[in-house]
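Trainee: Some structures to go through are shown next.
Taken together, the values in this text are just the output of simple stated rules run on the coordinates, not laboratory data. Because the structure is predicted, anything quoted here is derived from the model rather than measured. Cβ atoms are built from the backbone, for glycine too; each structure is taken alone.
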Structure I
Amino acid sequence: MSDALHSQDWAWRARAKAVLPNGMYGHLSTQMLPEAYPQFFSRAEGAMIWDVDGVGYIDYMCAFGPNLFGYGDREIDDAYIAQLRVGDVMTGPSPHLVRLAEAMVDQVSHAEWALFCKNGTDATTAAVMAARAATGRRVILRAHGSYHGTSPWCTPVPAGTTEAERGHQIWFDYNDVESLRAAATEAGNDLAAIIGTPVNQHAFLKQQLPTADYARAARAICDASGAMLITDEVRSGFRVVADGIWDDLGAPPDLSAWGKAIANGHCISVVLGGARARYGIESVFVTGSFWFASAPMAAGLVVMERIKEGGYLKTITETGNRLRTGLDEVAARHGVGFEQSGPVTMPLMTFTDDPDFRAGFFWCAEMLKEGVYLHPWHNMFLNTAMTDEHIEITLKAADKAFAALNAARLTLGPNERLLAAAANR
């Protein structure tokens, strides 16, 4: 993409460097994208976003997950605005606090109570604190590569943290029952909790659906030891199933963290839990000035009503299947080693023999030129506003992008030159 085409975006980047740390690249998933990707956006509607230069894109990132029912959904936003006009952040909560807690407890099988907060990190951190308080123990088991937020205990970038803040954690391999059991044995009588993503959605790795044996092994270890099982549904919540994912596998957690999609982009997250964890959550001190804001809760009530109805899940699953099948067919025509993993509603797209992701970067930059916003190494998301037309546009763009990738490999030579080509197109 030329500088002229994105002159406003480049102007905003220049201004950002003066007043924002790292410009505006605080989010690693944005910081590591090729320069061809726009960084500033002016508006969004349905399945589309427009950058500050007026260029529109089908957005398969869905704001990194919050967009489940399309940007600017009228019914959800009207509920938000109506509550905003009468009272949002007040000295105490509105009755929406209780209504939304009731709706979530009714929807999620393992839930008996709800604690609302703002970000996924708030929820995962509160859940870990509650597990330690309930058990009087310290050690948390985590899967290698797992992402649970940016608090000092879990941040993937340890700069500015201490070993003590990151301590009392033991790692295991996702979906590997023996690795999990070995970690639990190492923790011994100090095991407070196992925390896991219900779907393996770790960056740069192929996505994995959990096996029932793995999920049930985690549940059994916690039952035998008195530890707490925590699931991190911040990304996956309500996008894969309309309940907790591990509930469906017969391994209901004691605590779970939710966020992103539960109010379709309005800022709210939640810790859900059962009776075993109630003492722990009631023992810890966690709060925030904006945690009881009523407008996001009003939006969340509309979302939960749609979750309850259930038709949305059929819609995004059918859309995801069409996208996955179509991309596989187009890639096969071009003889490209292309892989898709994870749930069809949260896809990751990678290339074979591409350990440094440079072919993926190139292909995604080509897709961007055709008005399709994909991510080369982070899982993506589908929403109900995506239509057959959006999928058709995406598949036509993929046809051009695969052809360009093959041509670049022929003319540019070594794979390491692909990324440079993508950044300058």
Structure II
Amino acid sequence: MKLIKGATALLDGQLKKADILFDEKGISKIAENISEDVNEIIDGTGLTALPGLIDVHVHLREPGNEHKETIKTGTMAAAAGGFTTVMAMPNVVPFPDDLETVREYKKLIDKNAVVKVIPYCCITDAEKGSSVVDMKALAAEEMRYFSDDGVGVQKDEVMEEAMTKASEIGAMIVAHTEDMKYRKPKACMHEGKASERLGLIGIPSECEWVQLKRDLELAEKTGVKYHCCHMSAKESVELIREYKAKGCDVSGEVAAHHLLLTDEDVKGPNWKMNPPLRTEEDRQALIKGLLDGTIECIANDHAPHTEDEKAKGMEEAPFGIVSIETAFPLLYTRFVKEEKVMDLSSLVALMSTNPAKRFDLGKTGELKEGYESDIILVDFENEFEIDKEKFLSMGKNTPFDGYKAYGKVKKTFVKGELVYKED
């Protein structure tokens, strides 16, 4: 048994002084003062205990692109950022689109991950958008989440078939919505005043929301459980709100960078991601969507690339930034400490409790007796500076290098085991 003593804990939405007794089986007791004999006492003085964060959208790159990130480095970075569960997107090589590949992929995860990793399967074979995978066979391997993240499923009939099959087995479709007829060659940022000023080809909001509208119509028709990846446009928020009001089983996520930055902030390839940073009006719509419950989850879309790749310039560099080590402190600093648009409990709900509930992850996402012992200890008192050279991720492609923030994760426990300690 381990015992955290002297910490402030987030319990049922309230911050309270509490000790936490736990082991690998779960949290056994939470009380103001626990004095039982234990194997280890963890000093929580000056720190806040929170449930481990859950990221439903990460790219671990392995297998196939280990020069960008590995399962080990990506999950070490997750632990440093306070994430105890991550859901890994399937655009790896080979694609996890059949039983044999999935079984080998899960073995690789079990061998190398330092936090919990839940892998997605592809919606279509090799994410080519033509042939739907054998979802029933994959579900027998306890694979319940399907995504072609990185590309949108272009053919209406293919997406309808996928949703019908997923609905029959109780699986979830997690969709990257991108209608490629709106995407011009070398498009690299949002289409608007900023792209015009910079002389760069832009990606209009229609590229995202037009396909989302199609997906939501199909979700209503098929009754599938549906989740939209990395929403960035105000129209997408309105569509999710509309179809929730109809009673459809739909949800969405927003990435931290779309909450913190706009197209006016773009300075180079480390501000290039897909979907792109959009306008201040879009950013405010995303924030409103979080506050009114339209959007349940904040994700990261952690997308590591090499520095050589990102040095190619805006038009040629790959899309994506790393964010898993910086998202929580940046969001806490901006929205809880500075702007006070939400409290700590609301932020943790968006980054832990809500993802756990939406994705049916069991007894996690909250600090409660009987729940899994996924716990982080955070320092909210001392400011620190983000330094990309200290990242545990292999990726250094961040727009946030040099930012000052509060909310440094000091220790991370997964299933009762210490997997990260600062320094």
Structure III
Amino acid sequence: MPTEDGLTGTLPEALRAPTKKVSRGWITSVVLVNLGINIVIFAPLNILLGLQATAIDAGNKEAILSLVTACGAAVALVSNPLFGALSDRTVSKMGRRSPWILAGAILGAASLLMLSGATTVGLMLIGWCALQAAVNAAYSTVTAAVPDRVPLAKRGSVGGLAAMGQTVGILLGAVVGFVISGNVAVGYMICAVALVVSVIPYVLRPNDPQLPKEYRTPFKLGEFARGFWINPAKHPDFGWAWLTRLMMNTGNQMTIVYLLFFLTDVVKHPDPAAGVLVLTGTYAVMVIISAVIFGPLSDKSGKRKVYVIFSSVVVACSALILAVSQNFLGAILGAAVLGFGFGAYLAVDFALLTQVLPSARARAKDMGVINIANSLPQVIAPALAFFAVTVLGSYTALFVVAACIGLVGALLVRNIRSVP
């Protein structure tokens, strides 16, 4: 059996570097899965969990929200690479990825129904952690499907479309929060239906190459635990790419985690849920525009880093706008700049990440480790945001810290050597 992944045609299709053009239908199905996952993550993060926390204890709503989101993110840290590693070893007739996408959607829907009836912090905590485990099973595997199937020269374009699905999901999450008129249970039920429906086109198609049983490596817990550590001395570009993504997502999460409370307590918006919808809509439109522009541009130029640095700086500028202009017009401008920067970042950085994966045999596990840089900020950012608002004493401090973190991330991108 060959030992060098992707370098010989004797490997099965599931382990070879992809060369065939993917269909528009397949790309659409990936976009839809991303859309559904992000609806069920961001409708609660932006609106539903905040409303539940307020209903349970308005005086401690920030602490409750930070606790629930941080614990859920901790679950995501483990579940994303865990389910990725399991999917890398799956020999189902449906392929390696589809079974986990389907299972994640079903279990995610059940978790959302549990959240719909949660009236205590404990039930919120259990439901949100269960949801994070379920959707990360789906997310780690659909993310790995891109380097499984998409040739290198097209990954910026596909990454841009996936970012569009992610962003529309965020927007629809805000729509859910707006239309429910404070009825949290209905909001969670809408999310459950959306999640299940979004995965149907993917799981009904023959999407995934099958892994022959003789190529399946046994799952060993100790080996899996050690797999969280990918030696940055041996794979320095992977290490730098992971760290820059962590910084960027931490800054971005800090900017949005208390958005509902910011509109309520600082901007004094008369309808904060409607305000979140307007800001999210502005953000989403700009993400879509920049993602579909900069993803293909990076493919044509063959360059990734310059676009990632540019987009990181733009995202940091959006936080500074919110820091100095704390009214609704300033918030709209900040949301527009944030969307423009983050759309370009999502498209191009995703393509960059797929180019520094250590092994084709463990794409989903390695993408799961990368996705820790998406999940860990959900632990770090609420804690930093809580510290900024309660100890440093202002949302201005929160946004300034977020901007500084994003700028550090932009500087670190320069250390990646193997990708131009």
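Trainee: Comparing I, II, III, where is distance in nm of label points 7 Å out along Cα→Cβ at positions 61 and 77 highest?
Mentor: Largest calculated value belongs to III.
Trainee: Ok, one more. Using helix-only ellipticity at 222 nm (-39500 (n - 2.57) for each DSSP H run of 4 or more, over all residues; to 500) as the calculated read-out, with -13500 as its value, let me know the right label among I, II, III.
Mentor: Working through the options, I get structure I.
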